Structures are given as C-alpha cells and as structure tokens.
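Q: Each in structure tokens, the structures are laid out below.
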Structure I
Amino acid sequence: MKYHLWTLALTVAICTLVGCKKGETVAPGDQPAKTVVAVVNGKPFLFGEMSRRADGYLKYAIAEEHLAFASNMLGQAKEHFRQRAIEMYVYRTVMLDEATRLKISIGEQERTLGLQQLAFALAKKNSNTNTFFNHGPQPPEIMTRDFEDGLIIEKLLNQEVQKKIRIDDNAVEAVAAKIAVSNELRRAKLETIRTQIINGAPFEDVAKTISECPSGKKGGDLGEFTRGKMDKAFEEVAFKLKGGELSHVFETKFGYHLVKVVAHNKAQLAKNGVPALPETVRASHILIRRLSDDRTKIATMLYKAQYQHECQKFFEALKAKAKIECKLFPAMTFTGNGN
C-alpha cells in the first residue's frame, strides 16, 4: 500500500494511521495566524497553515467528493478538518524526521516515476496531473510539496518496512482453502434457492433479493438474445432450455447461475420476402459470484494487508519516541508520545 501524502490529503484518512483518541472538544474558534496549534519534535504548526489546509479539505469534500453539510453544521465540519490537518501534520513530520535521520531523499528519476504513477492513477478517474496540482484542495506549491514529501515517505517505508514482509506459499494456500469452502457454500445457497423456486417462490422476486448481477434489479431479466451475445458456457445452458424451464445450477467465469427461459424461438428461414430470423432466447437469471482463488491475487492481497500493518507499526514506534503537543485541541491525544 502506498502512503503518498497527496493521497492522504485527498482522502483525509490519516487518522487510521495516527491512532489518535479524541474526546468531546470545544471549537476554539479563529485564532491569530501565528498561534501555535501543535508542536512535533520542536517544529510548530501554526493556526494559519492549519486553517488554510482545513478550508481546502472542506471545499474539496464539497466540490469533488460531493459531501453535503447543513448550513448549521459547517462550523463543526470545519473543526473536524482542522483536527485532520493536525493529525496529518503529526504523521508527515514524524515520518520526514526519520527520513532525514536516515538520509533518505529522492532524485529526478524517482520524481519522474512518481509523476508517471500519479498520472496513471488520475487517468482512471478521468483527471490529470495539471488538474491535480493546480486545482487540488491546496495551492499548487503546497500540492507539489506534499507530493514530493509523499515520495520520500514512500521510499522510507519501502526501505524500512518491505524487508519485514514475507508471504509464503502456505499462507496463500490457507487463504485459497478458505475461499474454496466459501465458494461451496455459495453454490449450495443457490441450490437451496433453486428448490425454493421449484416449490413456488417467484423467480423475479428472488432475483431482486439475491442476484449479484445488475439485472437483479429487473428481476433477473436479460432480455432476448441470439447466440454469440453471452458467455459461451451460459449460452450452452440457456439454448438447451424450453420456454418456462429452469436450469440446474451451473458455473461460468462470472460465478454460479440459475437461468429461467421465458421464451425460446427457433431460427426461421427466409420465406416469401420475409428475412431469415436467428434462434433467440429470452431469459432471466440469478447470479451468485464466485470468489477468486487466483494465487497471484491472493498473494497480492496478503502482501498489501501485511504492508499496511507493518507501516502502522513502524509509524507507531516512531510516534512513541516523538515529542508531540496539541495546543489547540487539548482533548486530542497521540498514544505513546509521553505527553
């Protein structure tokens, strides 16, 4: 899992890493810009910087994440983002201090690669780096600085955390075995559903409740289709059924299926000026997806989970040795900092 600060800034999810504990706090209201709101390892965080970041996060949440806040809740929302800004400052400062101690920095090649990775991630969201840096929740110069800080922190984590991660074949096979059991239970569930339908449960109502296919919202209706329009394994079953028939439970690459054929129309040859018509089936189905037991995907999943766990342990250990004081919100505490 990558811990770019630019990602943390957009998701405002740093609290899960900081492990802070907060009681009820009283909104302190506006303070002079140079008021110290927190101190981490002797480095002060000023009210002006905190408030500017909080305002940016709030505007971004409303404009880009489409979060809605009642007018009488905006003040509370602003205080929430002020606390998030402090939490982020703690994380960034503690991690960058360790990177400095270990003399970790980034070169032009690493910066270029980071930008390429960022561009690739943004493209999936129909965005680009120009929009990211120039229209993000913070001014362009801050977005750029946070991005580069994120690259340094990622390099720190890769250097200090990755070496602790070991994913062996036994762990992968153990997960695969659990998935196999889950899949058997999923298939068995569909077998039970088939019996219920045979005994009178309306297919359409069951599909709306059970099916994991988008067609479930329409009672499982897939409409009318010819051969070559559906998955081959699915068609092999559907085109063998007569109108009104219910299939057995069968598997395709998408999962486990039940198919009910509403109508099965045979192909018709061209005759008396009427063009030929292909064989068609009108059908509905219920899908319960099969969990993937791909070993590569399982190993990746295990790696990400262990990496995240080790990153949190690494940060917690650094935080325990850091000197952290939160002056604006006294109820905010940072576990293990000795304050």
Structure II
Amino acid sequence: MKKMLCSFLVLSVLAGSLWASGKKDSASSGSAAASEPALSGKKVIVADANSTHHLNLYVAYEKGLFTKRGLEVEIQQTSSGVAAVVGGEADIVFNCPTGVITPIAKGQNITIIGQVKIPCTSVLVVPADSPYKTPADLKDLQIAGLSTTCCAVVIIRDALQEQYNTEFELVTLAPAAAIQALEAGQVKGAILEEPFVALALLQKDANGEATYKTLFDGTSDADGDGNNDANLAGVNPPCRTINANTSFVASRESDAKAFIEAIAEADQLILANPVAPDIVDIAAKYVSVDRQAIINSNPKLGFTTQLDTAGLIGYADALVKLGTIDRNPGEALFAPQFKGITW
C-alpha cells in the first residue's frame, strides 16, 4: 500500500515537469526523410497538463502523425492551459469542457473544436467497507474532488440535487492528495478519474482484499439487490474536449483541421489495441504512474474527435444552475469551422 501511495506522490510532484515536448526523437525530427511533407514553418503550440486522457495527443506526436501533415507541434507543460489559449500564448489545449465553457460564456477568445474522449471515466471511490447503500446516503459527507468545475463533480452534484434532493460537501484536492485524505479518513470518498481509479482499485489490505471500491457508477451494486446501480454521471457523459484560440482557428483553419485529422488517426491506433506495448510505453513516458494502472485504465478511454454537443450543452445548463455562468452559449460553444467535421 505504501508503494502505491508513493506512486501518487511521484505523480503529484512531477506532474508539471514531465517530458516537455520541444524535444523530438529521430522518428519525427527535422532530419527525417525527404519524402516527408515540408513543415508549415508555423508552430502549433499545445498547452498541456500530463494525463493519460491526452494519450491521443502523445501518440500523434510520437508516431509522427503531425509531421506527416506538415505540422510542427510543440507541447508545453503548464497547469494554466486554458488561460494560455485565451491569452494567445498557446493555440490548443485539451481540457475538461466545464473549464472551457465558462470563458466561452464570458466571451473570451476560446472555442471547442473537437472531442477528446467519451465517456467521462471519473467515479466515486470509497473504502471497501463503506456502508453507503443509496445516493441519498452521501448527504453532507465530505467528498474529495478536483474542483467545483470538474465535469464529474458538476454532473454528480447536479444529479444528487435533482434526483435525490441531497448534496455532499466538496473538499477540493488533487487526485494524489485525495487518495491520501481517503487513506487517513479525512474524507469519506473521492471522485477520481482514470488512471487514479485503477491505482486505487489495485490497492490491497494486509489480507489481500481490495482496499477501495466504486459506487453509483453503473457497474456496482451498493444496495445488494442484484442489479447495478445507475451511474450518477449519466450514460456515457462526454469527457475532455480539444479547445483552440478563436483567432488561431480563424487565421489558420487548415492547420487546425490538420491537427484534428492527426488526432483522429491516433485515436484509431489506440482503439485498435489500447494495451499494445508501444501505446502503453507512450503513456508511461508522459505520465509517471504504475504501468499496470495504465493497462487497466486504457481500455476505458473511448477516444473520439466527434463532439457530443447535447452532452456538452447539458454541462453548460448545470453551470448555469450552479451560478458559475449567467447563460448557456448553446451551439456557440463550438467552432463553426468544424461543423460537419467534428459536430
């Protein structure tokens, strides 16, 4: 168990400094064969915070799918990717859509150009001996989550309010810290995304029994009636989106579309075998996490560039209810240049 917690701490400490992608290997360097297309001469800067949810970005980069299309992509590590895109310091960011809907609703310089993956894989993780049988049992419990605008937190809280007239108390913690708080009994549960869910479920107690379990995620039976409980997050809720500076899309539309084409090709490579050694190697290169957790979680990451517009607009409705934004932008969330392509 201590070894697992070390993995969480390593990820927490190193998340901002891993593998800045200005460096390229020989497969995608400027010395590649003359048959490769000439680079556009203009970089596409991607502001990124390392995550296995961005595996299609890393695969496209490592497999030379961007250079194949004449793009010179630079991945810059930052925890402020949305702000960097809004401010024009970066062109593209992969991000939780609720963190992008807010600046769009406020008229800022960012738009959604594609989906990263469906569904959202964040679920509620609790100790294996937790007594909670129904969602109503979560009332007033201290539950750890990444932020008030995390997609999973938003939609689970909304479902609890709408369907069960109840709400938990959110304790804002990064995944590694959330697991530590759960271990210490400081919170009763944690809303975690992959691969942190896989890491938690790999933990065993002194008797070799699972330390944690998931609840109300469509795969568990908390009340013991023989049927899986409904997923509080809904059926296949959309997850992260590919978001771009609106000026970048307007002035470099062909580059933006070529970028999405490369990601779509990477999606197919991953979906063909998400646990293929080369795919797992790329994930392990960018994210410092237990390799078995990557293997266990990768098949759950349903990569696609096709936007779930209804689901994303639904997130905006939830943000209006929370008072985070004043209005739902509707289809204005999405770049019109990509209508008929990703939506």
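Q: Taking distance in nm of label points 7 Å out along Cα→Cβ at positions 92 and 236 as the quantity of interest, name the structure among I, II where it is greatest.
A: Values: I: 5.7; II: 2.4.
Looking at the calculated values, the largest one is I.
Q: Upon calculation of helix-only ellipticity at 222 nm (-39500 (n - 2.57) for each DSSP H run of 4 or more, over all residues; to 500) from the atomic coordinates, which of the structures I, II produces -10500?
A: Values: I: -16500; II: -10500.
Source structure: II.
Q: Suppose distance in nm of label points 7 Å out along Cα→Cβ at positions 276 and 292 works out to 2.5; of I, II, which structure was it derived from?
A: II
Q: Continuing with this model, one more query. Identify the structure, out of I, II, from whose coordinates FRET efficiency 1/(1 + (r/R0)^6) of positions 76 and 148 (r between Cβ atoms, R0 = 25 Å, to 0.05) was calculated to give 0.15.
A: I
Q: Follow-up. Upon calculation of mean projected area of the Cα convex hull in nm² from the atomic coordinates, which of the structures I, II produces 26.1? Walk me through the numbers before you get to the answer.
A: Values: I: 26.1; II: 17.4.
Answer by label: I.
Q: For FRET efficiency 1/(1 + (r/R0)^6) of positions 108 and 124 (r between Cβ atoms, R0 = 30 Å, to 0.05), which structure out of I, II has the highest calculated value? All intermediate terms of the calculation are to be shown ahead of the outcome.
A: Numbers: I: 0.70; II: 0.40.
The maximum falls on structure I.
Q: I would also like to ask the following. When you work out distance in nm of label points 7 Å out along Cα→Cβ at positions 164 and 316 for each of the structures I, II, which one comes out largest? List each step's numbers first, then the result.
A: Values: I: 1.0; II: 2.9.
Greatest value across I, II: structure II.
Q: Related question: Work out the source of 1.04 here, i.e. which of I, II gives that when Rg/Rh (Cα atoms, Kirkwood Rh), for residues 84-179 alone is computed.
A: Working: I: 1.09; II: 1.04.
Answer by label: II.
Rule-based calculations on the coordinates, nothing more; no lab input. Note that the structure is a prediction, hence the values are computed from the model and not measured. Cβ atoms are built from the backbone, for glycine too; each structure is taken alone.
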